[in-house]
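Student: Structures follow.
Just so it is clear, none of the values below were taken in a lab; they were calculated from the coordinates. Just so it is clear, the model here is predicted, and its values are computed rather than measured.
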Structure 1
Amino acid sequence: DVATDLKKNFDAAYGGTWHCVVGANYGSSITHQTKYLLFFQLDQAHVLIF
């Protein structure tokens, strides 16, 4: 699973607890620390990591 792999890699590389959402169509409302959010599109999926 892409989300699980990304989450585990971010946890290991950057410490703390990261959350990852991957999908083609979803909404989100989150609170995150400044400078600790990544959002991008990969093929047809959008990736949100915070």
Structure 2
Amino acid sequence: TWVSGSAVLAEFGVGIEKGGWGVTLGGNWTDGGKFDSMFGGQVNVRYSW
């Protein structure tokens, strides 16, 4: 298979910590090639003692 053209990938993320808690948010956006404005992401929550 062959995919012609160009593509763009943008990623972002942010994290916060307070006390023993931490939250991280991340995401990405891809457009071009065989992807037509695709979004993805994740959320992480943790607690440390």
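Student: Looking at structures 1, 2, which one was P(r) over Cα pairs in 5 Å bins from 0, in percent calculated from, given that it came out as 5, 18, 19, 14, 12, 10, 9, 6, 4, 2, 0?
Tutor: Corresponding structure: 2.
Student: Oh, and also: Identify the structure, out of 1, 2, from whose coordinates helix-only ellipticity at 222 nm (-39500 (n - 2.57) for each DSSP H run of 4 or more, over all residues; to 500) was calculated to give -8000.
Tutor: Of the options listed, only 1 reproduces it.
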